[in-house]
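Derivation of every value follows stated rules applied to the coordinates shown; laboratory data play no part. No experiment lies behind these values; they were computed from the predicted model shown. Cβ atoms are built from the backbone, for glycine too; each structure is taken alone.
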Structure 1
Amino acid sequence: METAYLSAVAALAGSAVGGLTSLGASWMTQRVQLTAQRLAHELSTREALYKDFIDEASIAFADAFEHSEADVAKLVRLYALVSRMRVLSSERVVEQADAVMQTIMKTYHAPNRSLREVAEAEPSVLDPLRTFSDACRAERGQVVTGTRLP
C-alpha cells in the first residue's frame, strides 16, 4: 500500500513540476514578446517623428533661402516637433534639432540667395540636417541594443 501512495505522490509531483515549468516558459515567452513589441512601437514612433521633422525642416530651410520673412506656420510646426522630441528623445537629438532650428532662423535673417550661390560659396551649409541625422542613428542603435540614453 505504501508503494501505491509513493507512486501517486511521485506522479502528482511530476505533474506539478511539469505544469510549473510550462507556466514559467509561457510567462517568459509573453514577457519577451511584450518587450519586443514595446521596442518596435518606440522605434516606429521616433522614426515617424524624425521623418516629419526632416521633411518640415527641409522645406523651411529651402524657403529661408528665398524669403526674408519666416513662414510662421512652418516654424510653429517645427517647434512642435522639437517639443515632442524633448519628451521622447535623447538630449543629443534635441540639441541637434535645436541647432537645425537656429540654422533655419539665421538663414531667414540672412540676405536672400539662390541655392547655386550657396553651393558655390559654402557647400557644407546645404546639409544642416547631417548632425541631426547622425544623432538619430546613434540613438536608434542605443535603443535597439538596450544601452541607456542620456
Structure 2
Amino acid sequence: MTPTDAALQPAELEQYLHEQIPLARAMAVTVESVSPLAVVLRAPLQPNINHHETVFGGSAASVALLAGWSLLHVRLRASGLANRLVIQRHSMEHERPIQGPFMARAQLDESDRWEPFLEMLTRKGKARVTVSALLEQSGARVGRLVGEFVALRVTER
C-alpha cells in the first residue's frame, strides 16, 4: 500500500467514528489527518477532564486506541477485505499529565508486516498486527500506546 492509495477523508472518518463508536462523539474526537501511513486524532480537555483538571487517563487511552483502530480500518477498507477489527491487548504509558487539547498519532510498528498480515487474513480468515499511537500535547510527547489488533475476515452470505 502506498500513500497515494484511496483513503477516507478526515470528515468521512470522523462521521463514521461518531456514528459507529458513540464514545468518540462524547469525547469530542476530531480527525486531523488520514493516510495509509498514519491517522491523527484530536480531543479537547473539557469532555475528557478529571478532578485534577487534566485529561482522564481512560480518555487518553481511548483516543489512542481509536487512532490505532482507525488506521487499520482505513488500510483494510482500502484493501477491500471485509472484516471485523478488534483490540486483543494493549499497554499504555502515561508519561505526564495532559493539561489541554491533545492528539494521538497512530502508525504501524512494523510496516513490512502489512503484506504478510493481509495474506494471513485472506488465507486463514484471522490475522494480528501491532500498532502504536503517540499522545502529544502542545508538541510534547505525553504518552504512548502499543496495541495488538485482530482482524477477522467476514464472509458474504
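Identify which of structures 1, 2 gives the largest calculated value of mean count of other Cβ atoms within 10 Å over residues 47-54.
Result for mean count of other Cβ atoms within 10 Å over residues 47-54 over 1, 2: largest is 1.
When helix-only ellipticity at 222 nm (-39500 (n - 2.57) for each DSSP H run of 4 or more, over all residues; to 500) is computed for each of 1, 2, which one produces -10000? Checking each candidate, the match is 2. Ranked by FRET efficiency 1/(1 + (r/R0)^6) of positions 23 and 111 (r between Cβ atoms, R0 = 25 Å, to 0.05), structures 1, 2 are topped by 2, which has the highest value.
Looking across 1, 2, the calculation of semi-axes √(5λ) of the Cα gyration tensor in Å that yields 59, 13, 10 traces back to 1.
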